[in-house]
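In the part that follows, the structures are each spelled out as structure tokens.
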Structure 1
Amino acid sequence: MPLATKAIKQKIKSVGNIKKITKTMEMVSISKMRRAVDKALSSRAYSRYALELLVNLSKNKDVENRLMVAGKSNKELIVIITSNKGLCGGYHSNLLRALSAYLKKEESRGKEMKAVTIGKYGEKICKKLGIPLFASFITFSEYSAIEQTKELSDLVAKEFIEGDYASVKILYTEFLKSTTYKPVIRELFPISPMTVKNVIDISGEEADIKEEHNKFHDYKFEPDLESILSGILPGLVDVVVYQTLAEAFASEHSARMFAMKNAGDSASTILEGLMLSYNHARQDGITRELSEIVAGAEALNVN
């Protein structure tokens, strides 16, 4: 019996240590999630003003830029945003299912697909689904500034133009609230007012952007509209990519926080069961020892 109680005590210690680790990871994820959400919200104001300008400019029939025009080929580039770490529940499984469903829907169109991945798990998803990998980034995090994520947006914009792609899609998790997110696939290129609006509408909120027809006539372009648009659109793409990354990181930490909370709750339940088993084993041992003592005393009395 001492061996049984000793084994149960070792299990209690192990499960207790796991509970401490999961609680720590839960608290870290909460902190990182708040940071990522703050970043996503802080860039919304700039995004909306840029979107307002794009909406008004798009009313001019003379507006034309290569980033706003689909290529003539049947090629499509998809940007897949995942994480470098696991222990986040069904986060990556949800992304895999969303991408699988999209590929199944697009099979009949015979598109030639390539992928740009963010995070180590993105590479695994592409390998599993047989998608050729064009580029991979594993250094982005919730600490990344827009100057760092610009490397990704510049690469994608350049490939869209030079590769003559019909479109560029981006798969990421849209952050809704602290315990809710959903994987979505948005069109990044050709860029349009709806492209930007879909990304900056955080938590299902409507972007209050109005098509101000009268104000458009007051715009004065210097040196010319094409030069202005060539400067505006890349910056707008930078913001869109930055926004999607911020939401994806917020969703990742939300998923990990929820997974660690569930793991901690499960550890508590297991601990309760182990403590009950330990007490039963200890009581059985005491009862057995008392019985042996009483039996020995009776044997001596009989003699």
Structure 2
Amino acid sequence: MEFRHLRYFLVLAEELHFGRAAQRLSISQPPLSLNIQQLEASIGARLFTRNSKQVQLTDAGRAFVPQARALLEQAQQAARHARDVAEGLAGSLQVGFVGTMLYRGLPQMLQRFQAEHPRLRLTLRELSSSDQLIELAHERLDLGFVHTTRVPPGLSQLLVARQPFVACLPAGHALARQRKLSLQRLQGEPFAMVSRAVSADYHERILAICTEAGFTPEIRYELRHWLSVVSLVSQGLGVALVPQALQQSALPGTAFVPLDSATIPYDTYCLWKSARDHVAVQAFVAAVQEGAKPLQSDSRD
């Protein structure tokens, strides 16, 4: 049974006349008759009774009409869906992200993209930068937002945002009301940090910043998420250096104080497989590129 057979059957079922049906199908009567015979043979039942005067549906033919329509509609929907996926209008994307992106433009990028591509389904997974690199390599993610410069070969990257580190202090800390803070004044304080296993880049940057300031931080707490770091600081248990965007978390009990000297910036990149020819991925990258412009402008101000 072929979809052509179903189409011919339905037109003949409506016209109940081989001549008119053949005319609608832009074919001659013999091919129409042959296709109906082939369809009946594949089903194993007569669908029409015909003589020189009239054509009538059999009981089997009448029962087959709604089923044939449903089969054709499913086939047409499948074809439309395949075309839409090929054109980047439908389908799904798996997107990884680090938590700070929730405060660095990701929600706005997603809202804009979904408004422009309502039939594309986005699934988001919060993962560390290192975990995202693994998932991208195994094609379990289509794109990722990471904080790492250690990008393996085969991945394309786009700088999304650049931001400074700021000191995160308990609200009651003696330095919490400073307009700007010299990093040396945090020497000897207990530091809270994201674990090295979660973000080796972050660890190295914090250590490098503190080394440039003339001391080695006393790392007392190693956590998995930035918000956990800020939450611990809010309880008065330590201090931290965090990306500036986390000021938007607005957790009670915390103060964010700019540093009085420039430090190594905290960069966010969007990554995707270079060789993957995926229209939806390219559309998403274009949306990210557009959304990144104000973030990059902020970093230059």
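Laboratory data are not the source of any read-out in this text; all were calculated from the coordinates shown. Only a predicted model underlies this, so the values are computations on that prediction, with no experimental measurement involved. Cβ atoms are built from the backbone, for glycine too; each structure is taken alone.
Here are some notes:
- Structure (1, 2) behind the derived value 0.9 of distance in nm of label points 7 Å out along Cα→Cβ at positions 40 and 64: 2
- Taking relative contact order in percent (Cα under 8 Å, 6 or more apart) as the criterion, the top-ranked structure out of 1, 2 is 1, with the highest value.
- Which of 1, 2 yields 56, 12, 5 [Cα extents along the principal axes in Å, for residues 16-55 alone, calculated]: 1
- Look at percent of Cα pairs over 22 Å apart, for residues 160-247 alone for each of 1, 2: the largest one is in 1.
- Source structure (of 1, 2) for helix-only ellipticity at 222 nm (-39500 (n - 2.57) for each DSSP H run of 4 or more, over all residues; to 500), computed value -22000: 1
- In this comparison of 1, 2, the computed figure 155 for volume of the Cα convex hull per residue in Å³ is attributed to 1.
- Ranking 1, 2 by distance in nm of label points 7 Å out along Cα→Cβ at positions 144 and 264, the structure that comes out highest: 1
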